[in-house]
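Asks: What follows is a set of structures for review.
Please treat every number below as a calculation from the coordinates, not as lab data. Please read all numbers here as calculations on a predicted model, not as lab measurements. Cβ atoms are built from the backbone, for glycine too; each structure is taken alone.
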Structure P
Amino acid sequence: MARDDMSIDERYQYLRRMQTQYLQANRPQRQALLDQMVAYTGLHRKSVLRRLHSTVQRQPRRRERAKHYGAEVDTALAIIWESLDHPCALRLQPNLVRTGKHLARYGELTWSPTLEAQLARISVSSVARHLPSRPPEARARKAAAPLNRHQQALPAYRIPRDIAEPGHLELDLVHHSGPVTEGEYVYTLQLIDVATGWGARRAILGRSYIVVADALAHLFAQLPFPVRELHPDNGSEFLNAHLLAFLEREFAATHCSRSRPGCPNDNRLVEEKNASIVRRWIGDRRLDSVQQTRWLNTFYDQLYVYHNYFIPVLKQTAKAWQAPTTAHQGYVKRTHDPARTPLDRLCDLQDGAAGIECQALLKARAALNPRQLRRDILQALEHLSTYAGAVPGRVENVYQTLADPERFPEAGESVDKPPTGLPTDPPAPTTTETLVTPTIGKEAA
C-alpha cells in the first residue's frame, strides 16, 4: 500500500537511493528489496523494475493538461472570495453560484450561463488552486480563570454540536488591551448560536456587572430567535451574584450552564470566532475610550448583518479516530456538512410563524450588496482609528456606553440620553448604501 504522505517526487528520490543497493544485491536480496519498494511507493512491481533498470528521473509530460477554467472564472472567484471576506475553498465552493448571481444583480461581476455552469461544477480543490494566497493571521486565547462558588453551582458540559434548536448560545469576551493590560479598556462580548452559527457582538468598556448586563440585554433583543441557554466559560465577569440575579430577573426562561475548567473546546465555536471575526477585523490594538466603544458598536451593527446574512460557515457532523496503519499515522477524521450562511441554517430550522420571519430576513438580504457592505465595513473600521484613546489619569464614564441606560438606576443623570434612549454615537462617515436591518423577531425569551 502506498504511503499517503509520499509525493511523486519523493517516490523518485526514494527509488534513486535504493537503485545502487538493488543492483549490487544477489537474487534473494533483490526480491526482499523489491517487496519493500513496492510497499513503500505503491507502484506496481513491473513499474518499479522498469525504473530501477533505467534512469530514475521524472520525465516531463508529453502533453500538458488542458485548462478547464479561464480568466473569467478566476475573476469571478476573486470577486466572490473578496465579497465573502476570503473564506476557505471548502466554505466558498457550495456558495459560488448563489453569491455570484447576487453580486451580478448589483453589477459587481459579469454573469453568463457559461460562467454559471463552470462555477456549479468546479471542485473544492480547483477553487483552492485558483485562489490567491491569504496572509496568516495571529490567534490568541486567554487562560482559564479560577472557579468561584457561582461557577461551581452551574452544570459544566459542552453543548452538543448536533443540537437542532436555535437559541443555545456560547458566550465569551475578547480583550482589546493592546500590549499592556493596565487600566480600564474595551472588551468585545460575543454570542454564537450552536445550531446555526448565528453571531452577535457588543463592545463594552470594562467588565463590570452593569456593562455586561446591558450588553446581554441588547444582544438578546437583537437576535431573531429566543434565547434558551447561555453557555459562558468560567470567567467571573459572567458568573457572579449580580449578573446571575439580573438574568433570573429579566430573562427567567434562559438556562445557564458553563464550560468545564481547562476545556476551551467546550466553547469551541465562540473561541474560533474570537479569532476569525473579532481579531480578524479589530486586531490587537488598544481601545479604552467611550468614543471608541460607541463607534465599535456602530461597526458591529454592520458586521452583524454581513456575517449572518452572507458569510458561509461549516458545521461538523461527525468525528472519528482513524487507527494507525503501516501507511499512515493515527488521526482524527472530521466530517462537515456543506457550507451555508447562518441565515440559511436558521431558515431550515424554522416553520410556521418563525418561517414567515425568515422570509422577511431573506428579503432583507436580497436588498443588500455584500461587496458594498464590506466596503462600508472597511470604511467604518478606518474611521475607528480616528478616535483617540483615553487620557492618562482621566476616568472614562462607562455609563455613556450603555445601550439602555434607563434599565440601570445606578447610571443616574450622567448619561447622554437623546429621545431614542440611546447614547449619542460619534458622527459616522458617509457611505454609499443604507444598512437594512429588519426589526422582526426581536423579542428574547
Structure Q
Amino acid sequence: MLSERILSSFMRRAVSRQLALTDTSITSLPGPVPGKPYMLYVHVPFCERLCPYCSFNRFPFDQAPATAYFKQLRDEMRMVAELGFDFESMYVGGGTPTVDIAELCTTIDLAKELFSIREVSSETNPNHLHPRWIEPLQGRVDRFSVGVQSFDDELLKQMDRYDKYGSSEEILERLRSVEGAFHSLNVDMIFNFPSQTPEVLARDIELVKSTGCNQTTFYPLMASAAVAESLRRTVGAVDYNREARYYRTIVEGLADKFTPASAWTFSRTGEGMIDEYIVDYEEYVGVGSGAFSFLDGQILVSTFSLREYGERIEAGLTTVTRSRRFKRVDLMRYRFLMSLFGMSLDKRVFESDFGTPIEHALPIEIAYMRSAGAFAIDNSEQFVLTEKGRYLLVAMMREFFISVNNLRDQARNALSGDERKLLFGDGEACTAHPIAGAVADTQSAETTPLTGPR
C-alpha cells in the first residue's frame, strides 16, 4: 500500500529523531501536576528462560536477586508516593511478571495501600495459566493478558515457544480453563510473520474466538533492526506489502464476535470492555529497571543495570539515567498518534491544551490523512477513523515501537561485566529462533506506548 509506505518512512525518521535520548543527572522525578491523571507501570525484568533476540530488559530468574529486586521495586514505589503521585490504574509487565507469584502479590498489595488503585493489569505466559498462579491473582488483578502469538504449532516452534509454553492444543485448554477468572482476559496475537500464510492467520482468528477471552490484540510483527536482519537471513524478510491485507482479514474475521477498541485491540461485543489504557493516560510513571516514564513532556528511562538500579534505590535517588524532552510539535504529534490509536481525536480538547486548532498545528499530517481516506467523521469537533485509517495507525504504531525496541537494544548492549554475560554469554539463554525476539519485542505493546514493557 503506497500510503502505508509513505507514512512508515515519515514515521521512521520522525520517531528516530524524537527518541534520541541523552544521559541525565537528575536526582528525582518531576512531581505530579494537581488534577492530572497518571498511570503506574511496574517492570519485572526476570524470565524463566531468556530469548537472546528479545529487546526488553530481562534477566534469567534466580530467587535471591529476584527477591532483592522486588523489595527495591517496592521501595521505589514508596519514593514515588512521597513525591505526591497517585494512581487509579496499574500495569505490571516484564519479563514475566508472574515469575514469582508471592512477590508479585505483595507488590500489588503495597500499590493498593499507597495509591488509589482501582484497576490492575498484568501480563503472563501460557505456562502460568494454572491454579498455582491464577488463584492468588484473583481479586488482585482485573485485566490479565496472555502472550500467545499464534496457535500454529509450526510457528510456535519457529518462535521457540512450543517447548516452553506448549502446543496450540495445550494453550487453548489452559485459556479455556481460566475463562471468567478475571474481568478482562486478553489474548495477544501477532500477524505478518514471514512464514505465516493467510490460512494460518484465518485459523488463528477462529481459535481466538473459541477461547472465551473477552479481548484480543493482534499486533503486526515489529522487529528491531537487528531482529529484522536475522529474520531476513533465516525465514525471509517481513513483507509489509501484505500487512494491510492481513489486517483486513483480522477485522473481518473478528467482526461477528468482537468490536474494535483501538487500532489493534478488539473487545467481545456487548461486554463493554474498557479501551487500552494508553488511550486514557497520556502521562505515566514507570518503576523498575528498564522502565520508561512520560512526565511533563519528557521521556525518562530507568537504568537497565540491576546493580545500578539497586544502588540508586539504596541512595534514595531516581533510577532514571537517560531522558529526552519533547518539543511542542513533538507533543502535538504524540497526542495525535495516541488519540487516533484509540480511533478518535477530540479537536476541542486538542485546541484547549495546545492553544491552536489541530489543522493549524499539524497541517501536513492532517492533509495526508484526509487524502488517504482515513477519517469517517471529520467535523468541527472530532476525527473518527475509517477501517483504512485504523490500519494506518497500526503502521504508525509499528514504526514507533520499532524505534523504541532499537533504544532497548542499545541499552542492553551497553551493559558490562557479569550483567552482560547473563544476557549474552553462553549457556544462560535459550537457543531461540530469530522470530522469538520479534515476538518478545511485540508482546507488551498494549502497555505504555513508550515502554512497551515486556
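Asks: Distance in nm of label points 7 Å out along Cα→Cβ at positions 48 and 160 computed as 1.6: which structure among P, Q?
Replies: The read-out comes from structure Q.
Asks: Moving to a separate point now. Suppose you compute Kirkwood radius over Cα pairs in Å for every structure in P, Q: which one lands on 22.1?
Replies: Source structure for this number: Q.
Asks: Taking relative contact order in percent (Cα under 8 Å, 6 or more apart) from the coordinates of each of P, Q, which one would give 24?
Replies: Traced to structure Q.
Asks: Output the label of whichever structure in P, Q has the greatest value of FRET efficiency 1/(1 + (r/R0)^6) of positions 176 and 256 (r between Cβ atoms, R0 = 25 Å, to 0.05).
Replies: Ranking P, Q on FRET efficiency 1/(1 + (r/R0)^6) of positions 176 and 256 (r between Cβ atoms, R0 = 25 Å, to 0.05), first place is Q.
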